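Rule-based calculations on the coordinates, nothing more; no lab input. Keep in mind that this is a model prediction, so the values were computed, not measured. Cβ atoms are built from the backbone, for glycine too; each structure is taken alone.
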Structure P
């Protein structure tokens, strides 16, 4: 049976990391023997979930260079390595002595997000990949914009949809509004994003202040954690809107929280393709999101509203328009649900494993 090693920089709580966990139940373990590996020992929150499902999980231990040597040694025992982060991918592409495993790469971000050193190391070694998946056409275009790579790669866009069965189970338990003291008829705008710079939270705070001027009774539910959370809380206090915002921190029941949203808001400045967006759409929550990454590929004229990144006035206007127009909100929610029905993690896994078979043959 072919052995497959899935590699990522960390197994903390993030979109790409959660995708691996969501995909794991659908892996065909009668066809492939799967192992997982990650670099950063302090980003291990999701590792126990994979272990509980019976997958061997290898922590490479960090360190400046030792982890790459451990990774290359570990990879030699596998037939194929599927890597989800650029830095481990570079380490695996460097010349090696002896047999090297087949290499499949999934790109989760547009290339201009990379640190300059990462960008060039990635670019110079990229043709070593046997196959490349990108999570959106926008990510694929960022690679194809490099002439030396455009015609030298086997590459396709593969949308990584949510686990629809898991979402259905998660939303069966209600009571979110009661938990946070939000009345049933109060407009609830929510977002799910870690507190990092590229998520654009300062713009969301400015937009929230605009929304609350027009709709004072509205509430915002901010689901996530991260290094910028204290700064964003301070900004909310400065704007005088802290009492209308709830910071939930990390939650295990994110789909349940999202199902209570009237509107899903996303203020990101950069994205590959937001899994939270796809989950919200699957749940029938109309989105107001920024034109970044793959968002315009999944949110069209019938599914929600798209605004330019870094424009909190436009973001606020979109939210206000849906708060004040229940018919449009309902229509967009229905459109979002229909569009999201075309994405499913089980289909993603099936296509991925079909490529494994092609590469290994």
Structure Q
């Protein structure tokens, strides 16, 4: 079948779209300006097991650790959310990207590296077929086709250290509106001997690298990391809100992943929602090219499927990002007192707060 779909960006969302289109019988071409896919690695690789299962993603061979929960810190207080079984996997993002590339290629997609697509190229590709923007939060595809801006962006800086991890089961999250406004700092055991340290904050509210330096020089973290030098480090930009438009049916343009803002505002995690968006986009494109559907269906389907959960994530993000450290500490104390820590450890879902609420009310009614 002739090439009729061009995907800009060979990250996770772009490659999932390509694979799905290949399975529908198309031969999409994926363009990426990097010489080597997946390098540099800018995003963390924590994905919920339930989300991976819903996507049907093959992540075998990419797992570096299993996580059972999180310790949430604020103003010297802590809430432990611990499950009896693993709730998330830490994945090697480079291996994951390579795996998705191989799967997409096996399905019939072609990936072109070292290829920067500029405005005139986008116009030509749009005239010839469908264009999928999978090129990140500051998407050139979205900008060129006038699909609007993402309202909220987060800046992160993270580093990995080669060291023995105290507890490889748990992620530690540190909330402090003054030092990490809009997000938090974290410690994540990427493996039993690799610790990821990072911070995130609203764009425009400070320098992420400076916030990172303050975090690693704080008493607890300084004693943990010591004088070790990072084995890798880097910054990234994460969307914290869904773009107002993610499809232009007249010019045959769709956005997926970070380019669409398909990210949890609570944590900045995007693979699960972005991967779901990529699958929906590919299915809609297939129907459109076969004459059985319209490109508008993509946006309607995504918002219908994930709109409520993304809204609830946004509400939770607004609450914690507005609280002072002392108020956040008091909230943690209250949640512990009411047993919410135990409830979340048993019934929590990292991606679907609507499911947590449903389980809470069902459990209350059953008493």
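Computing distance in nm of label points 7 Å out along Cα→Cβ at positions 181 and 349 gives 4.2 for which of P, Q? For distance in nm of label points 7 Å out along Cα→Cβ at positions 181 and 349, the value 4.2 is produced by structure P.
For which of the structures P, Q does the calculation of FRET efficiency 1/(1 + (r/R0)^6) of positions 149 and 317 (r between Cβ atoms, R0 = 35 Å, to 0.05) return 1.00?
Label of the source structure: Q.
Can you tell which of P, Q yields 15 when relative contact order in percent (Cα under 8 Å, 6 or more apart) is derived from it? Corresponding structure: P. Could you figure out which one of P, Q the value 3.9 for distance in nm of label points 7 Å out along Cα→Cβ at positions 93 and 245 was computed from? Of the options listed, only P reproduces it.
In this comparison of P, Q, the computed figure 2.4 for distance in nm of label points 7 Å out along Cα→Cβ at positions 141 and 261 is attributed to P. Structures P, Q were shown, and distance in nm of label points 7 Å out along Cα→Cβ at positions 277 and 293 at 0.8 was computed from P.
Comparison across structures P, Q (criterion: distance in nm of label points 7 Å out along Cα→Cβ at positions 69 and 101) gives the highest value for Q. With FRET efficiency 1/(1 + (r/R0)^6) of positions 117 and 285 (r between Cβ atoms, R0 = 25 Å, to 0.05) computed over the structures P, Q, the top value is the one for Q, the highest of the group.
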